[in-house]
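Next up: the structures, one after another.
Read-outs throughout are calculated quantities, based only on the coordinates presented, and are distinct from any laboratory measurement. Quick caveat: nothing in here was measured; it's all calculated off a predicted structure. Cβ atoms are built from the backbone, for glycine too; each structure is taken alone.
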Structure 1
Amino acid sequence: MKDRKSAVLAAIDDNWRQFRDSLDQLVSEDMSVSGVLEGQSVTDIVGHVTSWEWQLATALDKGRIEPVGNVDVFNESENERKKGNLPRETLQEMDNVHRELRDQLAKAPSAYYEPFDTFREMIDSCTVLHYQEHGTHIRIWAGKHSRTALD
């Protein structure tokens, strides 16, 4: 039987693959089209997921969670900061940050993976739950609007 940390890491990896698969069905022109989630594009959503992965990677590296303040303000600030990025830059940043996060998760103490641990809550919300939420948004939108779906 897997220990809890291994099980959580396996769930993260599985949900990450599903999130990445939601992007693989898109052509580059799809990435910048707004309306996937309110006024956001796929590029915006990927940037958003990446911002939260970076928050988690940083917290794991420091061994402490630093509050971001108002979540909506944080999300808007991160979205504005990344606004000029090209889709390929956003995808490259996503891959780089995810690798760093995966390294930090592997090094993290097993205690961080226990239910009700503050780190566990952050791990779940910044990974599996986030990938599921936004991967679903992207898949639904792509099924209706992607150039590959329309061809």
Structure 2
Amino acid sequence: MIANERQYKISKKELEKFESAYAAALASAPDPGVHRRLHQAMQEGLASQIDDLRSQIKRYEALRAGDVRGTVLTSIVALLPALIEARIAAGLTQLALSQLLGVAEQQVQRWEATGYAGVSVEKVQAIADAVGLSVREEVSYTVSA
């Protein structure tokens, strides 16, 4: 997941590199001593990386443009990456969020880098409030008979 402009720029550059490598791999025959299946696997791996990067870049651009209004959560764990997406969709940088929360920018960077692991429920709620994220999740129970 691309969480900030720096990662976005790096991802765009990496996409260009993968696309160049993929084009070269398609245009060339396998090196002597490299089995054709291995060469094909390399091409498929490059194509997969390209698809993944394109998807991440497209999602970040859509969030940044305000084209994404929400997401469907399938678990409580899915809420944590949604905090990052909500920040981006709100047009907030990590610095701006840190100022709203009264913490250092590096703290927000650490939280996002770890997927908010170890952050208290109260702090998650404060972050959700700051980025304008509201949750309307249905809760279901498993009842043993």
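Things to note:
- Source structure (of 1, 2) for helix-only ellipticity at 222 nm (-39500 (n - 2.57) for each DSSP H run of 4 or more, over all residues; to 500), computed value -21000: 2
- Parent structure of the calculated result 37, 21, 13, given that semi-axes √(5λ) of the Cα gyration tensor in Å is the read-out and 1, 2 the choices: 2
- Computing mean projected area of the Cα convex hull in nm², for residues 50-121 alone across structures 1, 2 gives 5.2 for structure 1.
- Structure responsible for 11.0, with mean count of other Cβ atoms within 10 Å over residues 34-41 calculated and labels 1, 2 on offer: 2
- Value 22, calculated as relative contact order in percent (Cα under 8 Å, 6 or more apart), assigned to which of 1, 2: 2
- If distance in nm of label points 7 Å out along Cα→Cβ at positions 10 and 66 is computed and equals 3.6, the structure in 1, 2: 1
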